Structure 1
Amino acid sequence: MNPAAGNRRARGRTARAVGLAASLLVGLILAGCGLGPGKDTGEASLLVTRDYGSKVLADKPDIPANESSNAMRILDESADLETRYGGDFVQTVDGLSGGAESGRSFDWFFSVNGVVAERGSAQFPVEGGDVVWWDYRDWTDAMDVGAVVGAYPAPFSTGYDGRDWGVEVDCLGDRAACRMVTNQLKGDGVVLKDAGKNMKLLVGTYGDLADTSEMKKLQHGPRASGVFARFEPDPGVSATGGDTIYGLVGLDVRADEKRDFGPDAGLVAGMRRADDPPVWLITGGTADGVQMAAAALNPEDLERRYAAVISDRQVSSLPVP
């Protein structure tokens, strides 16, 4: 299923749904049923950005939420919206509209607790504690971004859409980095579980993770993974025994190579396949790179980032500007 912010999924169903919803609404009114907002559920956070989080348009961490709140309504209460397709598709926010420009495609996308939703924003409930992120971006080379890291410690601390997912750390490499990841998660209130249908954090070097489906997707580019990075052999460095060392290469929004971060850089990135639990990569070309990625697992370093690269002890966002 295409996770394009839930905006495009509803198009085929909207005409039928609008008529049904209108009939149902009339019936409820005639029956005297209450359609009030329901009881409060706490405060939600709203972040509105453009260009993969590089420019903040609105940041409201304390929006009251109730039983009728949803991802579109939370946005509508803070911005001037224009919608299409029966109100399920956000076309314009405060005058900034989706569309095509110079052969590139731009639209509004949303995630809740760091997971890109599988249905329209008007149908996605929001409650207290949720982090709702709307971003206007060029999706030409990466429509299917399934998960982002910029809401950490969500979704591990908050869950997602009421699903019964646990959280586990899958340590495939350096034990020191695995301990760092585990300790950080526990410090942020995350309860870890044994193997099962869980959200996962895969920890290890590129070589450790090379056979995982997530690393294979990363290597196939942003169109497959939603992440603007890949690993390439570093011709100037070899590991003990002659094994190849891989360096991290950052890509720009057109999926072109933009910067060679080298083998000691770390990467923190999230992915999701269909409606499975998200999987995060805590990785790098070397053990030092993995440890730097593990050290960046905190809200301050990951805030407003789709994915994060750590190089020379500096954290920056992907895609590379």
Structure 2
Amino acid sequence: MRRHPRASVFHTPAWLDALRRTYGYTPLVFTTARSGEELRNGIVFSNVRSWLISPHLVSLPFSDHVDPLLDDETDLAGLLAFLKRGQSEGSWRSIELRPPPYPGATSSWTGFCDGRSYFLHRLDLRPSLDDLFRGLQKDSIQRKIRRAEREGLVCQEGRSEKELDVFYKLTVMTRRRQGLPPPPLAWFRNVLHCLGEHALIRIVRHGDQAIAAIFTLHYKQTMVYKYGCSDARFHNLGSMPFVLWKTITDAKHLGATNLDLGRSDPDNTGLATFKERFGAVRSVLTYKKYPNAGLRVLGGEKAKVIAKRVFGALPEGLQVLAGRLIYPHIG
């Protein structure tokens, strides 16, 4: 399936192996291919299950979007019908797919409902670097990049335990600021180990101080901005615009034609605006669910606000522990 034109890094055996190693999720592929035939199409899932939750299929956990790799809408309809039968027979409690927006395949989702919606941002890297830089918003991006250069910020790259340790400390700091528990350290370690040269950490330093970092994935002609973190005390130095511009230049040199900036919550207008100031184009990413159980958020918006306050107030050690305990159950 990796030769399929819409295959992404999230379809690779390496990504599935990182999910399995970290969270114990069993990978599954449903295809129209007969036994013994080459696997040329399919829908890839993780079977998300734990002592707390019954099995449900997700395509895929902790992956912003995963395209069903099927070119024939009849094949898609047939596989979705098979999945729905599995749910009715009790093989799995529910099904969630995360297809990116693309033309076609709209009439096959009978019985599926719309789940959560996000903004998905992509930047076309085919123009020259000069043209891409001219496309950056002048005040908030271009000037901050120039400020970072004047301040002598440097960007270091790597995938060793040393870089991972720096990245994770900044991640914990950022998630605490956001009122969210961080993903387990083992998750990032396993992604680095399984994806090898396709994963990279970029760290921005001001002198000896690490002030920002991002975690990127590179596959075929796409660079994926997966995680970002920073020390808010140094935001005025332009560290995040600086490291993202460095990522764009690196992606160009690697031959990438697309920068996937990932999903954003619609209510996080600051993050969406930041991405669009780089010239990224917004589309709407809507997940598909079966059966229609509604968007269940425990306690609603009030509970989310309380949870953010609690997580934001936890000591660092308890915050990290909370992430290790919670993430395997949320998929």
Ranked by FRET efficiency 1/(1 + (r/R0)^6) of positions 77 and 285 (r between Cβ atoms, R0 = 25 Å, to 0.05), the structure on top of 1, 2 with the greatest value is 2
Quick one: relative contact order in percent (Cα under 8 Å, 6 or more apart) came out at 25 when computed from one of 1, 2, so which one is it?
2
Match the computed value -11000 of helix-only ellipticity at 222 nm (-39500 (n - 2.57) for each DSSP H run of 4 or more, over all residues; to 500) to one of the structures 1, 2, and report its label.
2
Comparing 1, 2 on distance in nm of label points 7 Å out along Cα→Cβ at positions 141 and 165, the highest sits with 2
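A short reminder: the numbers here are calculations on the coordinates, not readings from a lab. Here the structure is a predicted model, which means the values were calculated and not measured. Cβ atoms are built from the backbone, for glycine too; each structure is taken alone.
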